[in-house]
Structure 1
Amino acid sequence: MGMKKKFIRDSVYGDIRLNEIEVEVMDNPQFQRLRRIKQLGLISLIYPGANHTRFEHSIGTMHIASKLADKLDLNQDDKELVRISALLHDIGHGPFSHVSEGVLSFPHEELTKYVIKNTAIRDIVEKKFDINKIIEIINGEGKFGPIVSGELDADRMDYLLRDSHYTGVAYGIIDYERIISNINLNKHLSLDIKGVQAAEGALVSRYFMYPSVYQHHTTRIVNSMFRRGLKKLIDSGVINENDMYKYDDADIIGIFRNSEGYPKEIMERLDNRNIFKRVKTIRLDNFKTPEKLYKIKNKELRKAEEEIAMDYDIDKDYVILNIAEYPRFDEMKTEVSVDGKLYPLTEISNIIAALSKARFNIPDISLYVPEEEKSKFKKFKMEHYLDLPEIDKEKYHSIHYDQLKLF
């Protein structure tokens, strides 16, 4: 009996070929749910084109992982194992993707593992594969883990290309084919020296996609508002966080709209783009020891919000302190092979070495309140409420970002 070939047309790569078991997984309700989860959550409020979904990202990740498997000369069985792992890597993702994650008491990978082990997906996949091997790969472990979840992995290459395509932000366009053709599998994935420029391009892309898309200041505001509403729904027992893998975006929006009080109002604000405004920002590079800011715990931020709320006579739910989330840029650890020896990318590439320092330039700590409360905050001083690192006076005075309305 010959295999029926099936193709799916992807907006980034063109035709992607699927085998029967992949089609069966995709036709499962658990996987179809990913069509109803936006890859970038609420970012379509900032970039109206960003309506692409986890569904297409999962297929794209499979496609790139497949190309990597070909380059690494994996045998057919291993290649299919890598493909199915890539296809399933986001199966447990909650609605609004990473936005909901900030509120949950566990990472989405936990739900992914749960879904693969405890739903009908298992029955399909176990016809051919070992479930534990799939979970291992999704967690970035074992020999093939780095292909799906490593430094220069399939997941990351796909989302940079895809997010850039749909937001219209040209930074994310990376030469993935050149990266793939120069990757080798030792203990980890290593890069041939000829692939270094393409890897630099991918890192620079990612570096720019953060301030312009993933941590754009409006993105941070709408995400903070949504998370606060979601937290109220979880705390009050309306939503059980362990069931996040059952919901899609529309379910959650419906729950918000049908609730009372704060979550309902937050969703009305998001629906009508009546969003909180930034009243104060201090960029991290103004501090002598910016890394200390990342050690400020959520508990301290919440306490400061309560104090600000009291002093400025606002309900504490409408005062949000937010520190930008930035990645650790694990790709910096990628190894490059030169004349049979492996060196860290930071040693081979001046650009990457500079990036590892520069990543502290962009993030900041910001205060958001509803627009109608903004006028109260003319003389607001953040350092009265938080134990901030010492300000670097020379830097701060020479630039005075606060006066710049660019940010």
Structure 2
Amino acid sequence: MEVLGHAEAAQKCPLIILAVQRDHYSPFLRELEDVLDGKVLVDVSNNLKINQYPESNAEYLAQLLPRAKVIKAFNTVSAWSLQSGTLDASSQVFVCSDDNTAKQRVMDIVRAIGLTPQDKGSLLAAKEIENYPLQLFPMWRLPIYLCAGLTVLVFLYCVINDVVHSAVVLGKDISFRLAISIPNKVFPIVSLMLLALIYLPGVFAAIIQLYRGTKYSRFPNWLDRWMLCRKQLGLVALSYAFLHAIYTLVIPIRYYVRHRIATNTIAQVKNNETSPFSTVMAWRSDSYIALGILGFFFYVLLGITSLPSVSNAVNWREFRFVQSKLGYLTLVLCTGHAFVFGWNRFLNVANFKWYMPPAYTLSLVIPCIVLILKFILIIPCIDKRITKIRQGWERSSTAQEDKKFKNGHVTI
């Protein structure tokens, strides 16, 4: 081992990894400017905030040392990746520079240590690379905000419909339902809404393509953003479905349920009454449970398939089959589960407390819209046009060819 000063070490090394904060660039590097002439300088620095400075640290470094070959790399690699190896952590390393030769040299080093280089182009990309490790779940914000908003609204609706109405109109205190009963209404309602919202943007995209007659026109920004976060929406919806399943499993051990069953049993014994067996109710109960089990099974299958380790192991056609065909099957099963749960109660005016429909009907609005629109889009004549558009056919080009043919301008 040889102990050297900064200048001596820089003089001997053709490639230098600079692990210095931006605030210390100027006083520290000014003294080494001549020594760093022509050296490959790898900047691994990060900032404390997104867009903290007008230019990136790498661009600022290139301004201070114009004769050095500045590379931005390794700033997104976590300590976990370096310690645990590439099998247990992300192996991507973003690399950018204005010098292609120096950039390729650094990318070779990245490959040599078992990581995967990603060429991001010139130093203009350095700001994006420096902002990347500072982002906090960027693709999860919209799904979480949407889920939180729907949860609050549905929860308040259920509280007013059940607890407040019973207290004001009937004079009964059923506030204990806030712990189990109402959450077990909120979770499936929001979950089904989110599941429908995963497939609604695809329906909108098909309608837009039909209207425009081309697939080469960019979708609106709101639709682009919506479609990009569908995976996260699905995982949030799956987590709510899990909560619904767990809450449902504890129903038999609840004091309220056990007390109600015991009371009804004692009342029947005292009055010497029996409840006749109803085949219709048996079919309703079994269908409701069966649809829920099947819907939850395919729900979990969709969630597993969306995991990177699983999605990378299947081809595009297989992934599309699971996420699209089985996804719509899941939506149909879960919507049927909600329909059978409600049965014909929505026809009974007594269930409309303060003219508010039962809470479960809220979960059926968006799924029914999606399924009706999807049914229209898979009508053969419409589906054939959508398929042609997605294969590259354009209405405008066809119209121009017809016009040329009518005017006699046909080129062979």
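Here are some notes:
- Which entry (1, 2) yields the derived value 1.00 for FRET efficiency 1/(1 + (r/R0)^6) of positions 178 and 194 (r between Cβ atoms, R0 = 25 Å, to 0.05): 1
- Computed -13000 for helix-only ellipticity at 222 nm (-39500 (n - 2.57) for each DSSP H run of 4 or more, over all residues; to 500) - originating structure among 1, 2: 1
- Structures 1, 2, by distance in nm of label points 7 Å out along Cα→Cβ at positions 50 and 298: label with the highest value: 2
- Comparing mean count of other Cβ atoms within 10 Å over residues 282-289 across structures 1, 2, the highest figure comes from 1.
- Which entry (1, 2) yields the derived value 22.5, 76 for Rg and Dmax of the Cα atoms in Å: 1
- Given 0.20 for FRET efficiency 1/(1 + (r/R0)^6) of positions 146 and 322 (r between Cβ atoms, R0 = 25 Å, to 0.05), calculated: source structure among 1, 2: 1
- Label whose coordinates, when distance in nm of label points 7 Å out along Cα→Cβ at positions 66 and 258 is calculated, return 3.9 (choices 1, 2): 1
Here, each number is a calculation from the coordinates, and none is a lab measurement. Because the structure is a prediction, the values reported are computed rather than measured. Cβ atoms are built from the backbone, for glycine too; each structure is taken alone.
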